[in-house]
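The structures considered in this document are given below.
Just so it is clear, none of the values below were taken in a lab; they were calculated from the coordinates. Owing to the predicted nature of the structure, the values given are computational and were not obtained by experimental measurement. Cβ atoms are built from the backbone, for glycine too; each structure is taken alone.
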Structure I
């Protein structure tokens with residue numbers, strides 16, 4: 001099934017007209033070929049998968065992941081460039097007007113990494129979700145403030161990089177640290193099948209609950225941005241946050257998850273190197289039980305007036321076609337999850 005998914009999905013991404021029709025986004029360009037050309041010196045996870053690897057948990061199972069908090073807060077910079085500052089302000093207002101973010105949560109910004117002996121250190125700062133809105137989510141937006149200079153992506157590339165992703169400490173990017181997972185269940189023939197829910201906005205309060213990214217596609221089982229905490233940060237804390245996201249988004253309880261493991265820390269080309277921690281998980285629940293749990297999760301979010309998604313469907317073998325697209329995040333996470341399954345000899 002996985003081979004079929006990759007073959008079909010990457011063919012869809014090759015069809016530029018289909019991509020524009022499916023995403024219709026003016027903020028980010030989902031043309032994979034353009035992304036690969038822009039960052040042509042980066043080593044990819046796999047052929048045409050627009051992610052690069054920072055850390056592989058499979059190759060370094062015994063290293064300690066240390067999260068080191070920096071004292072000062074991240075502040076989005078504009079290099080005293082009034083055009084960029086005006087662009088950032090307009091991006092903030094645009095997303096607020098269109099309901100693409102409501103709460104300006106405090107998030108974790110990854111500013112640098114260190115590979116020292118038996119430790120892999122993540123140096124982080126406190127940032128805001130609006131920092132991501134004004135940087136990673138509008139990289140290809142053609143706005144009047146930058147109309148004579150192209151896009152924010154192009155400006156960052158000319159200022160800081162040459163066919164490489166900008167460094168994590170780039171002042172024009174928040175580099176908020178995300179988490180996501182692919183949960184596998186056993187199909188009727190015993191094959192492990194990824195649970196890939198459909199992602200779409202609510203028709204109830206649609207303006208208030210518009211999705212900022214990847215609307216109308218099949219996505220990771222669960223994903224989110226790490227929210228800042230004043231408590232100690234470590235991998236155990238990150239795993240707890242992943243369990244929380246899973247429960248909130250698809251209703252799956254921790255006791256129903258046989259295994260949940262971090263497998264890679266990566267950077268995404270679409271959002272100019274935004275970092276992400278990929279997880280893999282397994283459940284012994286049946287497909288029908290997962291559907292029911294997500295249905296209850298959707299009902300609960302409606303009751304709490306925090307509704308984001310309204311259609312309880314996921315990508316099954318019967319639905320795989322050139323009209324069904326996976327998010328790039330799901331493709332990257334699925335790629336590393338399959339590598340983990342091979343390394344662990346998981347059926």
Structure II
């Protein structure tokens with residue numbers, strides 16, 4: 001390891017991971033496929049790219065593949081186009097050469113999209129690195145720490161355990177993973193150790209000012225208009241403790257916005273004084289609604305999401321529901337109201 005990247009004292013809240021098993025898995029195999037969930041966020045993309053780079057530094061053959069098109073707002077993290085798209089990839093028939101399929105930032109079948117079929121049918125060994133509470137049985141070895149603030153944290157730990165030096169090529173996407181999943185270090189999941197890790201990543205070559213610019217100061221006019229539509233129809237209940245809003249497919253068309261442009265809008269609604277829980281319903285291109293929950297009180301968002309087949313963290317979770325807005329909205333809001341009583 002570089003001297004600047006030596007381990008810091010462990011956060012006592014964290015769950016021990018059996019890194020000896022993980023190291024043995026990596027050391028005894030050569031060909032890896034790394035994947036993550038659909039509708040990827042900064043943690044998913046940053047962790048995946050960093051893990052691929054770490055495995056390559058360890059002398060492994062690595063492919064990165066997902067059942068999604070990388071959102072425009074995150075494409076800067078993958079300038080070389082290393083993340084292959086599952087759909088229509090002519091090289092998919094070579095996946096039978098993969099020895100280990102490594103799944104990052106999810107333990108849910110529903111979040112894998114079409115990649116779920118690859119996970120079900122592969123003859124490769126499967127492993128998961130994740131920090132979410134919710135968990136399906138993917139038939140994989142699971143390396144999970146639900147107290148970790150980001151999957152990027154686990155990827156950094158993996159590099160340390162493998163003895164791989166953190167280069168700038170690894171540090172930059174890892175900083176993006178850490179910063180985005182902590183709301184740029186403003187969420188309650190942020191600890192003293194989060195800042196220590198951020199410092200080490202900067203020492204190893206991460207450039208926070210460039211990441212912040214590319215992540216948060218590069219919006220399209222379409223996204224700005226979409227934010228206006230969502231914020232403009234926001235409503236509050238329960239003496240202002242609950243705030244909710246929604247976006248339909250017609251909103252995206254009217255704003256000339258992309259599906260990924262709805263990312264993070266829910267966090268903006270929590271800026272209203274007195275709000276404790278936020279909900280946003282976003283109609284998907286194929287129909288149905290993605291439901292996102294946020295909490296800055298004792299309400300457990302992961303339990304709410306589980307009622308609808310989803311999952312996530314205590315303070316942030318999501319689910320998908322088929323149906324129209326008239327069907328979905330009352331079901332979701334009734335569940336939230338009951339949880340907040």
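Here the criterion is distance in nm of label points 7 Å out along Cα→Cβ at positions 42 and 282, and among I, II the highest value is seen for I. Can you spot which of I, II the value 23 was calculated from, given it is relative contact order in percent (Cα under 8 Å, 6 or more apart)? Matching structure: I. With FRET efficiency 1/(1 + (r/R0)^6) of positions 114 and 234 (r between Cβ atoms, R0 = 30 Å, to 0.05) coming out at 0.35, pick the structure among I, II it was computed from. Going label by label, the one that fits is II.
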